[in-house]
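Take a look at the structures listed below.
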Structure I
Amino acid sequence: MPTALVYFHQHPHFLPGDDLKALRGHILACPYLGVNNLNRDFVGTRGFSVAFRRDGLEQVLRFFPFFAPYLEQVLLPECNAFYLNPLLLGEGSRVDPHIDRSLHSYCKTVQPPAWVSVLYLEVPDPLRGGSLVLSQGKRQVGQIRPKRNTLLYFQGDLTHAVQPLESPGSRLSLVCEQYDLEALELSSIPVMVIESRVRIKAAFNL
């Protein structure tokens, strides 16, 4: 389990091949997918995001049933708030160094997530660039070369970056920041909210 890990851990062959192919296809066809709604660190990337609490999981799966094979396996029982985003890089795209705190727009006091899970859905072959670099302070603690159908967990307080993708083709991953929030912080998080530059943000507090 991730609670026993140091810095990061990888799980190859995460999904059956048909499930992986279907998940990739649904994400690429999703109408919310567009120029990334994330901050300026995500250079030349595409995606969309879903923030939700554990009690909003049923709503997430109602809107996005194709996320089920991923979410039903990766969500950690000790976590109660999540920030999910497909991340699509093309040739020349990169992600600059940062620490995740994507729920900050809803709760100003939120700390980094406990864990971040990343499933690699598509990786160019051959791959040049596009590695994930993990650092603690000024010390690099990992450099992960993405592999298709590998699930990665890494500590949420690590600085991380994606090196510029030099290969033609696409690098598609599905990322979930997983938070363990106190009750007051959790009350600030929407049950479910979709963030996309393609359509107006909509919150669901049913």
Structure II
Amino acid sequence: MTRIIAGTAGGTRLQVPDAGTRPTSDRVRESLFAALESAGALADARVLDLYAGSGALGLEALSRGARSADLVERSRPAAAVARRNASAVARAGGLPLARVHESAVQSHLARSSGPFDLVFTDPPYDLADATMIADLVAVAPLLAEDGLVVVERARRSAPPRLDEAGLELVREKTYGDTAVWWAQPRLSQPAAESQSR
């Protein structure tokens, strides 16, 4: 059973698509969201959840204080599950209804305007590295100035090449077979120098 772990909709059960998605385990989500809360990354955040599957990541963020959540899922059956979960979480917590976009990630990013404070990308493990980089390149301009991207992949996967998207690594953590990277927009050198003065 997958559920919302904490927040105003804590305990709400989530449906999981029958096939084609890989839900983040409750243990990984619990650790990840505790760290995000500690970093102040959730309060009033505008969240984008790519390869959303059941929508568990974006909906957990809403339950814990995010302002809005956009869930992007190409599979029609999975998007239908995400919509049902979004309705259940909104009802349980008196929360805004997450927007579910039945779309390929690249297509959605091409027509999205942002800005987003927090972006989750939890693609299928077999996603090609080149596609992952293309996603990050498209995400980077949609981030708020202090926005955060959280990438989840198999531990055996190559680390995302963040520099090619103008992003810099903030944090890296492994949970069993799962690896998670946090990244933020890279400051231009002059801006970084002026802030240090």
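What follows is calculated from the coordinates using simple rules that are stated; it is not laboratory data. All values derive from a computational prediction rather than experimental measurement. Cβ atoms are built from the backbone, for glycine too; each structure is taken alone.
Quick rundown of the values:
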read-out	value
Label whose coordinates, when distance in nm of label points 7 Å out along Cα→Cβ at positions 59 and 187 is calculated, return 1.8 (choices I, II)	I
Origin of the derived value 2.3 (distance in nm of label points 7 Å out along Cα→Cβ at positions 115 and 139; candidates I, II)	I
Parent structure of the calculated result 1.00, given that FRET efficiency 1/(1 + (r/R0)^6) of positions 27 and 83 (r between Cβ atoms, R0 = 30 Å, to 0.05) is the read-out and I, II the choices	I
Per FRET efficiency 1/(1 + (r/R0)^6) of positions 11 and 43 (r between Cβ atoms, R0 = 30 Å, to 0.05), the highest-valued of structures I, II	II
Which of I, II yields 15.9, 54 [Rg and Dmax of the Cα atoms in Å, calculated]	II
Relative contact order in percent (Cα under 8 Å, 6 or more apart) from the coordinates reads 31; which among I, II	I
Among I, II, structure where helix-only ellipticity at 222 nm (-39500 (n - 2.57) for each DSSP H run of 4 or more, over all residues; to 500) as derived comes to -10000	II
